[in-house]
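Only the coordinates and a few stated rules stand behind these numbers; no lab work does. This one's a predicted model, so the numbers in the text were calculated from it and none came from an experiment. Cβ atoms are built from the backbone, for glycine too; each structure is taken alone.
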Structure 1
Amino acid sequence: MRERARLACSLKRYPLLMVEGKVVALHLKAGPDGLMPVNHLEAVGGKGFVGDRCFGWKIRQALLISTTDLAEFGYVPGELREQIAVDIPSLQTLPVGTRMRVGTVTLQLESDCEPCGNMARRLGEDPKAFMSKTDGRRGMLAKVLSDGEINTGDEAIVLDD
């Protein structure tokens, strides 16, 4: 936790430090149990992704995860039900409130996605072990701030404030 706080402070202190990567995979949550791989997401500011079950929610409109964390846990993109997998190893160290441009869409990070027993059971894993290994690395929840599009291979960058 201290390392995360130190990195978060350094990002605020040195805004010219560029944090960027690429979109590796996209998924659409068609329903409570459905997750569909896609190459393109259409975003509506304040609402989320068109066709996604979270569309219209005021919070938790998007979930981003680092492919580094997925690989370390032995998962492939989509297994943790994220809409956006990016190759930004430091994603989880970014402070809440950070704005990112992913494709042509601006997102704002809201919070860590806390691991839960339901996800562990979906994966056939012991809930306590799953929650322990993914604590603080389950992805970042975000709000969609602008209309736009996200495609596989698009840039994902942290915006300077």
Structure 2
Amino acid sequence: MATGLESLTETAGASEAAAFVDRFAAAWASSEVERLLALLTDDIVLRQPALPDTHGKAAAREAFTRLFRAFPDLHAIVHRWAARGDVVFIEFTLAATFGGRELSWPAVDRFLLREGLAAERVNYFDTRRFLIEILKRPRGWRRLATSGLRPTLS
């Protein structure tokens, strides 16, 4: 199982899920786009609030690059996870410096795994709280505007 992380598993593929969670935690701790891409299938679908869906690994590379341009020190701390069949849920906190101050927010990712890689990821977090914190930090607006990251309010 994932070292140091609480987990709940109900699957014969628990070791595959645990290995995926370990790689997820290490990739987000490193803040490296290539390590995040190594978790994904070529035909990955990424869904997240406030941003358009992303289809394919090339588009995922562009999306992660924009994200790290806006939040260069973005990293995640994994708290717990659960797996059942080919589905893995990971609860974590994302954190970065924005506008000269730390910005952090809790999130959950739901992954559909295929051969140990994510074929689909749906991210859940409180967009309202996140956007309010962004608006309270005008020093970071220029970086966000020039990152190419385009949050939507719908």
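One of 1, 2 was used to compute distance in nm of label points 7 Å out along Cα→Cβ at positions 47 and 71, and the result was 2.1. Which label is that? It would help to have the intermediate numbers written out before the result.
Working: 1: 3.7; 2: 2.1.
Comparing all candidates, it corresponds to 2.
Match the computed value 25 of relative contact order in percent (Cα under 8 Å, 6 or more apart) to one of the structures 1, 2, and report its label. Please list the in-between numbers first.
Working: 1: 31; 2: 25.
Attributed to the structure labelled 2.
Suppose distance in nm of label points 7 Å out along Cα→Cβ at positions 111 and 135 works out to 1.7; of 1, 2, which structure was it derived from?
Working: 1: 1.7; 2: 3.4.
It must be structure 1, since only it matches.
When helix-only ellipticity at 222 nm (-39500 (n - 2.57) for each DSSP H run of 4 or more, over all residues; to 500) is calculated, the result is -6000; to which of the structures 1, 2 does this value belong? Working through the options, I get structure 1.
Kindly point out which one of 1, 2 the value 0.60 was derived from, the read-out being FRET efficiency 1/(1 + (r/R0)^6) of positions 87 and 127 (r between Cβ atoms, R0 = 25 Å, to 0.05). Label of the source structure: 2.
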